[in-house]
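Please go over the structures that come below.
The numbers here are math on the coordinates, done by the rules we state, and not lab data. No experiment lies behind these values; they were computed from the predicted model shown.
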Structure I
Amino acid sequence: MAVMIGVVGALSAFYYEDLNTEDPINRKISTYRLIAKIPTIAAMCYKYSVGQPFVYPRNDLDYASNFLNMMFSVPCEPYKVDPVLAKALDRIFILHADHEQNASTSTVRLVGSTGASPYAAIAAGIAALWGPAHGGANEAVVKMLEEIGSPDRIPDFVARVKDKESHSRLMGFGHRVYKNYDPRAGVLKESADEVLAALGHKDNPKLAIARELERIALDDEYFAQRKLFPNVDFYSGIILEAMNIPTKMFTAIFALARTVGWMAQWNEMIVDSEQKIGRPRQLYTGPDRRGYAPVAERG
């Protein structure tokens, strides 16, 4: 994520001639360019981290297949993209593309409202997404499933989640918007089954734990009362891990998918005739008066 922030921001230096955001042609070029380059940048970040040569994009592959090829192919042997994996990744990209005024989308709009380049605005969005409270949910789900270890340990884990004195948390459940089952979770649950079957991992232990945990949680009145239902992050991490995508790449893939939505939000904001620079109002709610000691009397 640190590399992505730096490289995306640096695109402003490479394409400085297109930074006039008032020109609709420039806006369209910047939009196409960012959506096209983000997968290449993300894949190159991965290749650099594992010490492998960069793989350039291919015009004969679709968006998701191209990303998988840039991630996993190497110059010394042929690589064929599995269409089941490409379909699942495409679903992940679509379902993560846009979702209301979350922290990162609000950041993109706030930075964009100053007239900054779209590359700067998207780099800021990636920075906001980097925080684990926003972009790290599916990684947290995978860690939770690893912590549980096996389906027979789920009742003990659920008991700890209910214990207010415990620090255990049920990850991948609940959403600020959805107060029932996140419809995106159902789509990715289907994709998880398809991917693991295609890879010969039908008995994947994490998927078995996830299914049983979902069943127990949905039947438990404690979670039902608190509107804690599976969300989009519950199955996406299992899918990505099954594809051999490391957890450190999960948030980068989230940023890849969300760039489409960020650019749509940015374009919508730029053409709004009533749009002004963003300036959230701050209301002071502290004490009316506080004691003051002159500088000479301070210890």
Structure II
Amino acid sequence: MRGPLRVGVVGVGHLGQHHARLLSGMPDATLVAVADIDAARAQEVGGRHGAPGLTHWRDLVGRVDAVSIAVPTVAHCEVAIGCIEAGMAVLVEKPMAASVQEADAIIEAAARRGVTLGVGHTERFNPAAAAALPLVSRPRFIEVHRLGTFPERSLDIDVIFDLMIHDLDLLLTSVGSEVVDLEVVGVNVLTPKADIANARIRFASGCIANLTASRISREKVRKARFFQQDAYVSIDFGAREAEMFRLVRGNGRPVIEGGPIPVSSEEPLQRELADFVRAVHDGRAPTVSGAAGRAALALATRIADAMHSASGLP
């Protein structure tokens, strides 16, 4: 593909507005238009970036080469497949779809049409994660806390699909082993859905991961710690900081070496969108492919099913 990629954004609410902001400033992409069922919202967000605000994704057909989809999860499948069938490359926000079956339908449509498909697991592009995860090797124990204050959105889904799914994607890519067992507990405190959940996951490699996700905490915490043979790696996603300590064995007494890992200052969402644009230009799969998005959704679904069974949640 020659020249800037013609892109559109479908859904310009809390997150989609930032997709529009960042895409409008990329040298190798041109924000052609945004679309939202709220016409006033579409016009307001589009107007900020010199792009028309449309009211339906179909209005983008023939105008753009690719779209970023940030509509509610229940509409991901319909919108993504519609755009794919129209020949557009698609980046769909996490969770990829409302069910694994819908994710499969999206993947099949993209393969049949031969277009690029990516999933918006933004935390994979956090500079701290990008710097630290290559240092993780055969971890034995992982502990993750992702705690947030009560939000005004995504209350129609369990905290597993809203927050924990970020860490499930990171686990699957860093451990690289099959999940063989899990224990889950969830509590619905302020909504009919689970507002806090804990999952203990055992992998075939022997690694155990303990994850806690909450949307009812007083403070925001987004941290992960990886323990492996003779080494410890930690990531603070919020502060975008990472560190590693390693036991160095020599002729004398073993010593501990390490400290902060250099981390860039780039915005995670910008890195994600830039990766998608480059993938379309280069004709390759994005860093977080449809298959990776499906894998995270499948594990999240398995955890949610176990939680509902154990906790009696609806």
Structure III
Amino acid sequence: MGRYILRLVGQAVVAWLVASAVVFFLLRVLPGDAASVALGMNATPDALQAWRIRTGTDRPLLAQYGMWLWGLLHLDFGNSFTTGRPISELILDRVQVTLILVILGLLLALIIAIPLGALAAMQRKNVVGTVVSGASQIGVAVPAFLLGLLLVALFAVRLRWLPTGGWMPPAFDFTEFIRRVTLPVITLGLIQGAILTRYIRSAVVEMMGQDYMRTALGVGFTRWRAFWVHGLRNVAIPIVTISGVQFAALLVGAVVVERVFQIPGIGSMLVDAVANRDLQTVQGIVMMLVTVIIAANLLTELAYLAIDPRVREVPA
């Protein structure tokens, strides 16, 4: 099992290195001059050259990549081209906001999807199952920004139960944090919950056809009791798999939700950096997101070891 874990870690490291090279060199293909953006179109050639020397952008691309990669390994993302502030401080401040939204959104999605997916599978030949499947299909088709605007219009503007947006750190005022995070988390959770419901329904339908489930039903178990006693552990593998995939989708969806609810997360920071053509900040944010996604996938793989003992027996 130790060799299996080391192989997973090695694959994650290789994927991270490849992603860093792709991110760095693709951004350098984009047209435009970072020096002109940082200093303005009226900057003199001498000022532009001095800026390039100071930031190291006058060096060969491979040298720039090596310096940037070395900085990443030391949690140093460099300085912003537009503000001059250390990017690491900005990212660490924003990414915790986004991770709070994403983790709470994923938890809500699982709370919604596991019972509804099982219900849609077990009642698939009845009206209840059809309604649940139809509702989940509608949820998949609704854009996150539209759902967010509808929730704001109903609960913030019309009913005045919750604020329209903004952010409050939980350490400062936990009650206000809950009020402000409720609508964004519901927006993320409902959309991803609809997607997860479809996958869980398919997994449960397949599981119900297995021999051990037919045996449990044959000895007098109800379908729900057979599911909770014998089926849930076997369905956990696909649930963990799709949860890991949807975690990445939630990070992307958080970009839209943060703009709708005016939340200062990593998504809003990325949009602003792209608008200002701050390539140094953009590549730092993208690599942070890549790192989080690769780490989430690695944790997903490691979770298989705890859920399914058969994975431990896979030869390295």
Checklist outcome for this item: When I, II, III are compared on Rg/Rh (Cα atoms, Kirkwood Rh), for residues 158-229 alone, the highest value belongs to III
Checklist outcome for this item: Value 12, 25, 27, 26, 10, 1, calculated as P(r) over Cα pairs in 10 Å bins from 0, in percent, for residues 70-173 alone from one of I, II, III, is from structure I
Item to check | Identity of the structure behind -19000 (criterion: helix-only ellipticity at 222 nm (-39500 (n - 2.57) for each DSSP H run of 4 or more, over all residues; to 500), calculated), options I, II, III | outcome: I
